[in-house]
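Listed next: structures, encoded as structure tokens.
Values in this text are rule-based calculations from the coordinates and carry no lab data. Values in this document were obtained by computation on a predicted structure and should not be read as measured data. Cβ atoms are built from the backbone, for glycine too; each structure is taken alone.
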Structure P
Amino acid sequence: MSVLDGFRHEAAFPFYRYFSDADEYAGAKRYWVAVVNAVPSFSDPDWTVIPETMPLQDDMRSGRMLWLEATDGGKQIMLFVSNVEGAAREMMHDNCGIDPEEEGELRALFGEDFPITDAMRLPLSYAEALKTAEEQHSGSPVRTWVELLAPWSEGDEPVERLYLTAEISDEAELLALRALDLFMQPGAGLARVNAVFSPEA
């Protein structure tokens, strides 16, 4: 039985409108918590949730579900949910065009000759965002890789961070479980995960 099987009975499943409906966002979050708990190498005492610092609307828009940190401080996991519509809406928010106030701030910062084109002033259209989102989601339902974060200060150890963005589907669940398991196993996870999911990283 998959983790998904425990959620299929819910009316809002698969929580497609996580980006605009707080209840569906909460449902998606419950699902991903259950996925993490189903990872074979997951041990609850070894991981802690990093407290939310962003407004709920920001997390809904980005699809951020969980930010976890290993209790030994050496690893972090940032887990996001995504689908075509949610990705398109996030792109439109992030590319809403430069308004006159922002234009003035940029010129004050970089000089009056700073190039600002008409295209930069125009917001990304829904059609453009949707086309890009469809292209992004045309391959694997999971995008994941591990990066090594630079230490904040001298003497700190570098931290491995797993980024995982996934749809809610049977295929995505299997891939997410594998990536999370590879990362959560003892020792460095960067090479294990990237060799399977991001060999170019």
Structure Q
Amino acid sequence: PSVAGLVEEGLRGRPELLGGRDRLQASQELLQAVKALNFGEISGVGTVGITKYGDIHDSGIPQDGVAPLWGFGVTARLPLFTGFKIQNQIAEAGHRQGEAEQDIQNLANEVVLQVVRASLSQTTAAEQITLEQERVNFAKEAVHLSQERYKLGLSSIVEVVRATTALFDAESRLAEAQYVYKKSQSLLAYAAGQEYRKH
């Protein structure tokens, strides 16, 4: 995928950004709830029941001694003057929302930076692998030529040993370049948020 596609994927899938979006939504809901305090509150309660009354005799309570019982109540709270408490709570909630938005922007910038860096590292590592493979091929050819020269008596064993050492060094560098490439693949997958969907 292209770098732009990986950046888009990272901005969609990274857990830090998902958590930041949840915090932003919570701060927006808090701001709405605090603004709703300006409207006041009306609450009500009611009860209904039946009670039996009468003189208790050996035969129990008479059946005709029944009285319905009911009641209700309503309360209203209106914020006429709260000492600017509501206005200050609205301002605080607004600041928290702004802070959450800024955190998301900072996280998004960090994700973009990580994706671009990882992509460049992967490209560089791929080019390094190609270069190291060419070095290994040249070193193999040098070993072959030094062995042929030694067989013909044109050089000493030292030249064969040096060529073999150069081959081992080139193979070691190739293995290191392959390791760096795999590492950069993992970093790119992490930066793009691909690893999180596996688990």
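Calculated for structures P, Q, distance in nm of label points 7 Å out along Cα→Cβ at positions 112 and 152 is largest in Q. Computing Rg/Rh (Cα atoms, Kirkwood Rh) gives 1.56 for which of P, Q? Label of the originating structure: Q.
Here relative contact order in percent (Cα under 8 Å, 6 or more apart) is compared for structures P, Q. The highest value is that of Q.
When distance in nm of label points 7 Å out along Cα→Cβ at positions 128 and 144 is compared over structures P, Q, which one is greatest? Please report the intermediate quantities before stating the final value.
Working: P: 3.3; Q: 2.8.
Of structures P, Q, the maximum of distance in nm of label points 7 Å out along Cα→Cβ at positions 128 and 144 occurs in P.
Of the structures labelled P, Q, one was used to calculate distance in nm of label points 7 Å out along Cα→Cβ at positions 32 and 176, giving 0.7. Name it. Each step should come with its number before you reach the end.
On the way: P: 0.7; Q: 5.8.
Checking each candidate, the match is P.
When distance in nm of label points 7 Å out along Cα→Cβ at positions 80 and 184 is worked out for each of P, Q, structure Q gives the greatest result.
Ranked by FRET efficiency 1/(1 + (r/R0)^6) of positions 40 and 136 (r between Cβ atoms, R0 = 25 Å, to 0.05), structures P, Q are led by P, which has the greatest value.
A value of -25000 was derived for helix-only ellipticity at 222 nm (-39500 (n - 2.57) for each DSSP H run of 4 or more, over all residues; to 500); which structure in P, Q was it taken from? Computed on structure Q.
Could you figure out which one of P, Q the value 7.6 for distance in nm of label points 7 Å out along Cα→Cβ at positions 88 and 168 was computed from? Provide the component values of the computation, followed by the final result.
Numbers: P: 1.9; Q: 7.6.
Label of the originating structure: Q.
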